[in-house]
Structure I
Amino acid sequence: MLKKALLIGLLAAVATLPRVQAQTRDIGVHGELLDRIAAVVNEGLVLRSELDAQMASVTKRLQEQHVEMPSQSVLKQQVLDRLILQEIQMQRAKRIGLTITDEQLNGTLQEIAARNKIPFDQLPTALEAQGVDYKVYRESMRRELTLSALRQRDVISRITVTPRELDQYLERQQSSAANDEFNVSHILLSLPAAATPQQFLEIEKKAAEIAARAQKGEDFSQLALVNSNSQTALDGGQLGWRKGSQLPQFILDLVTKMKPGEVSAPVRTPSGFNIIKLNEHRSGEAPVIVNQIHVRHILMKPNELNDDETVRQKLGKLRDRILQGEDFAGIASTTSEDPGSAPDGGDLGWTGPGTFVPEFDKAIGDLKTGEISQPFKTRYGWHIAQMQGTRTYDSTDDVRRQRAFAAIRESKADEETELWLRRLRDEAFVEVKM
């Protein structure tokens, strides 16, 4: 059986799948109308069947979570807005030639199957047992991966991180707030790109009213469902658990002064007025201690003149020369075909678990310090490797630095995504047909 986490993600993904077999409408032999248009989006469509399927999925999820349902008209508008934005994004992906290959898709499905302890070849059967068509699931997953890749291309990869921001990030990491984790919910009342003073005042007033209602105990998830313009609206505004250093700075400044259950006053940002609720707070960051190895190697690749056996024999002879006293680094610098390590005498430096491909890890796993492996093959070619040493290393600072850029981009991603989606929506032709 599929685990619950997979099933929830599965139903959400399937509900957003475009029904490619139904175009504008299909009149059967007896003139029966099989589908209707919910919205025209540029040169594409959102079909009523898509809207109905997504409505059913969202309704079921909210009922399972015991969330008070908004009116059908409000829920329908939220769902339709999401489908319109997805259609706009898919059209952009098509225009720029962004596609998800079958190989990439299969890799993701294999990971899903592995997480749920299902053999990949049994995934179709497991899905069928849950009432889900495998072909439909594959296309829904391809769509989700496409949207994610588009956001990575258009938003995440274009977020800049300055040296000063990195320094400030590392400074903040020294504080408990930056290392703590916060479970946060969010309501966004977006402002039009060219909002008039009257529109500004109206949205500001509405934000203040919603914040006041939430502060008096009204259900925040329900308020988000009905009012939020954020992509998290249908999730009750939940951002989930985030490290303090991964939150937008204005949210971190708020939640560090809040107690769980508290709701902030509206905060103005470029995307609009934001209302924040702190759901939970947990603290602490454990040191990252890893076992590292120091290895150097020589790589040679088979080619038209030298097959696998010839290359293996050549490496065997090089190994014998080193064992007889020749310098490993000197031989590596002149013979190794690894451009990254050859200039350093084949030195791969100190590395932690998971750095190398499994075949390499297996070949060097039992080497003692100073010992040289027999020739072995990986996907990159043939190698001999020498173990230089092992150590237990506190990599906490290294890990912090490695995560710094990703965390800073994460802190900016929500706001930048909302602005990006608003630009896409403003530039698109949309005609609602309901």
Structure II
Amino acid sequence: MSRDGTGLPKALYLHVPFCKKRCSYCDFESRALSEADVDPSRYARALVEKLATLSDAGFLRDCETAYIGGGTPTVLGEALPRLVESVAGLAGPLAELTFEANPESATPRLLETARDAGATRVSIGVQSLDDAVLARIGRLHTAAEALEALRVADGLGYRVSADLMAGLPGARAGALARHAKTLVEHGASHVSLYPLEVHGQTPLGRAVSRGSVEVPGEDEVAEELEGAASALEAGGLHRYEIASFAREGQESLHNRHYWDGAPYLGLGQGASSMLSRGAYARLREVVPTLPEAPREVARLRFTCTSTPHRIARTPLRSLSGFSVEGLTEASALAEDLMLAVRCTTGISRELDARARRAFGVAYQGACARLVELGLLEEAGNGAWAYRPSRSAWLLSNELFGAFWALAPDEPVQLA
């Protein structure tokens, strides 16, 4: 597993921060179309202009995957296939090009034109197949519309991903497992399971605080997730990451880049990037408004905080508004360990050897404690040293925390 090299981005992410309506639980970087400060089509064209600048500078030449996320990219309508075509042309050739979709805006015509433009995977936000639950959380589609979108996408030859959420208010016991089974039957070859996170400043969070809405407890959510996982495995999908299940060969290549610690670049409001020091220095030649990295920093993580209005009207070279933090080489290695145990393959022999050299007895002690707790297992084959146990998936924060605690210093805030 190659981690933290000095190369250019392997993965490209474009953020479309617009939705027809925000869901009641949403704490993401998005806004309703009625609140947009710029025409979404103009915003999409601006992303293409910035892509072209990066492409001309040779910065995208190593990209293998691209992902257009949101928000809801399908609210762009016919501007979405044009964006897909530009990404495929400027960052290609790509092994995978994904866009996110909501069922109410993923029309058969849009799915077809996006495929013809170069998209190979679509990720459909289903969340639930209970119409009453969907309405309660502010989703605009029905279960029937979600299943139809899956059917059409599968028929068009996409690799089809779908999302489900556990812990939704009003969800019935055992429903998540039934919904997971139904998604597979309707063409989903990749399913992600996420527990609901209640954020205090969202409409749902405020309702929960007032006591007007109840959400299931942790034990109920864990039981739902376990039931859904079993249903997916019975349907021929295997877990390859903490929240992700796929048929063999249908894993998300783009997401694997994130978990493998590969460098990635994000464009658009709220889009995040992670680059080595060398690649970041090259990016600063194109975007000189980014702060210079201190000598001790080996890896940089940064997020674009500019508004869509500013992004749409400002050339890449002059664009400002970034949150930037730097990690030392040792902290980057601790992050790599934390990312590695998100996946069922776990910690490679190569990463294990690096960690032993860098952290010594602290790393060995952490692994021994996690094995004793039943959260980590010795992999027992040539390529891998340790892998998460099956029980670790419901206690992942303890697993992640044990490896992040090996970091000798906190990230350096640059901007």
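Here, each number is a calculation from the coordinates, and none is a lab measurement. Because the structure is a prediction, the values reported are computed rather than measured.
Remarks
- Origin of the derived value 15.2, 41 (Rg and Dmax of the Cα atoms in Å, for residues 302-341 alone; candidates I, II): II
- Source structure of the calculated read-out (helix-only ellipticity at 222 nm (-39500 (n - 2.57) for each DSSP H run of 4 or more, over all residues; to 500), -12000) within I, II: II.
- Origin of the derived value 1.25 (Cα Rg over 2.2 N^0.38 Å; candidates I, II): I
- Of the structures I, II, the one that 20.8 was derived from, the read-out being Kirkwood radius over Cα pairs in Å, for residues 126-365 alone: II
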